[in-house]
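Take a look at the structures below.
No value in this document is a laboratory result; all are computed from the given coordinates. No experiment lies behind these values; they were computed from the predicted model shown. Cβ atoms are built from the backbone, for glycine too; each structure is taken alone.
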Structure 1
Amino acid sequence: METKIGYTFQNKELLRTALTRRSYAVEHNLKEYNQRLEFLGDSVLGLTIAEELYKLLPDVKEGELTKLKASVVCEKSLAIVANSLEIPRFLLIGNGEKLLGIEKLDSTTSDTLEAIFGAVFLDSDFATAKEVVLRLMRDAVADTVKNRNVLDSKSKLQELVQKDSKVDLVYELVKSEGPDHDKFFVSQVSHMGKVLGEGEGKTKKEAEKQAALQAIKTYYPNEL
């Protein structure tokens, strides 16, 4: 696990605790499990990403920075990183939860990643923890900055359409493929029966945002 994280712990127990679910602690009469570290890691992650976006986007206002930060630190984004680190393989989890496949859920893997960030912070200092966070979240930050127009695409399209019409936009899921932990969605947005755009993504919401962005690119290119 340390090799994958890119950090060697002085106190190995901190890493073990970060990887320990409450269900495992109960079954093995352990006092420590990862929820407190998750709480701490969430703050380390949030401040690190907030500072990075602040530096990368000096002309972006607070409201958009808030949305961009939320996109980077969302459950799905964290789960992608967590799964690339194979966190489910290292997780200490109770037998009951293991039978239910809880270790593979996005909520589980993302929470564990936050706990790891918290453990790194306690084992070292904020500067070191920040380096680990930025290294592991580099792609998520880059993708969010690159695709920042997507975040508000649904609201933007609604505003543009409602300049000429009071009829609501309709979003429709046209395709859903893959296992529950790795779904792929395709959505369309239409207005008064006319399809304006189509998009795809790992979540329904992401697919809808991509569809809205495609519609803006096609019908309102000057608004981008």
Structure 2
Amino acid sequence: MLRVDVEKQLGEFSLQASFSSEGRVIGLFGASGSGKTSLVNMIAGLLRPDRGSIVIDGETVDDTAAGIHVPTWRRRIGYVFQDARLFPHLNVAQNLDYGRRMNGLAPDPVQHKRVIDLLDIGALLDRRPGKLSGGERQRVALGRALLSRPRLLLLDEPLGALDEGRKLEILPYLVRLRDEANVPMVYVSHDAAELRQLATQIVMLKQGRVTSFGGVKMLA
């Protein structure tokens, strides 16, 4: 469950967003500059709201009235960016293990194999990121985020830097994540077709305001 009720002034831009969702994939939809990334960064704890609260899975991680701001590293959130942000000096296996080690989690060979199979990246484990295609890099970034055992996965335009062919290659993996990984997601995109395939609920943002919230049919 995710409950958001926040306000934030960013220079001339003001963001006000309020919604509550139990959905598996919340799609944040809107044009460039509508406030999608700023909102996701507040959920991640990278930006502090000026006013309001954020509740993730029953835990209040931000509440300005009560002086609560849980730091990013304690929120148990996986974040996948438009550019995969893998460590170039580590191979795929080491990149995948990074989140688990940083969070002090014990090895879980069953979960490790499940994520590798789910994303079909077993053949890439010995390669460095520089030897991967854009789609492969994003699958590894997804795997790294999942192996940190998050209670929420944030995906900020994860297909935005990919060409059409690579997008079509990775979309089925995202659908599998939704159906099999059992981790709720917030998925940021300005591509209605993408969200129609993936999202279970839509938050529509325009100029820093939520203009509608509801089912995927809103994008028809």
Structure 3
Amino acid sequence: MLIGILETGHVPAPLRDAHGTYPEMFEKLLAGRGLRFRSWPVVDMDFPASVHQADGWLITGSRHGAYEDLPFIKPLEAFIRDAQAARVPMVGICFGHQIIAQALGGRVEKFAAGWSVGPRRYTIAGRDFMLSAWHQDQVVVPPDGATVIGESDFCRYAAMIYDDWALTVQPHPEHEAPFVEGLIRSRGKGVVPDALLEDAQARLCLPTDSDAMADMIADFFLKPREAEHG
């Protein structure tokens, strides 16, 4: 199964050599699960010609807000709605979780309670996950048709499913501890409150459930679906 990765942001330049791009992180996360990959940097306005250029789509995280007036936002929202209409399966992570919700009529905001950074505990689909967070924005109003399947004590709408078409999660299963440490240095200082960065740094030793989330994502992509009839 070919998964098209829609790259909505770039890894900070100082971290790229050591950690790769966001598509490369997802390829590593999902390796060995029967999936192939191709990526499009939609943040640079490089879009697939059609939602049928891949068998499924994954939208990455981004430093940008879904609500920002940036050139790639509206075309990406249109692509999401086209994928939904064609029933081409889609997964969204962090920004991807937010932009899918927004494209379908939900609301995303810069969360009044601030940032969530580093390993956090989530309940998703009835089980506990420890996963890395790096966000201030949140979905604050889910769209019609979304079923909330995940939450944390900080994020009420941490995971959602849209029938058998889309699965979206707020945390980052692709973020490994050394990369989060690099984000703390390169993007956190002066943006995220120091106390939160120090707390996140102290929790980087905690094991995460990224493999279990990778299994959930791969199983979602690979599940049998009825063929779409025109």
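I have 3.6 for distance in nm of label points 7 Å out along Cα→Cβ at positions 85 and 133, calculated from one of the structures 1, 2, 3. Which structure is it?
Derived from the structure labelled 3.
Something else: One of 1, 2, 3 was used to calculate FRET efficiency 1/(1 + (r/R0)^6) of positions 125 and 157 (r between Cβ atoms, R0 = 30 Å, to 0.05), giving 0.10; which?
Only one of 1, 2, 3 returns 0.10 for FRET efficiency 1/(1 + (r/R0)^6) of positions 125 and 157 (r between Cβ atoms, R0 = 30 Å, to 0.05), namely 1.
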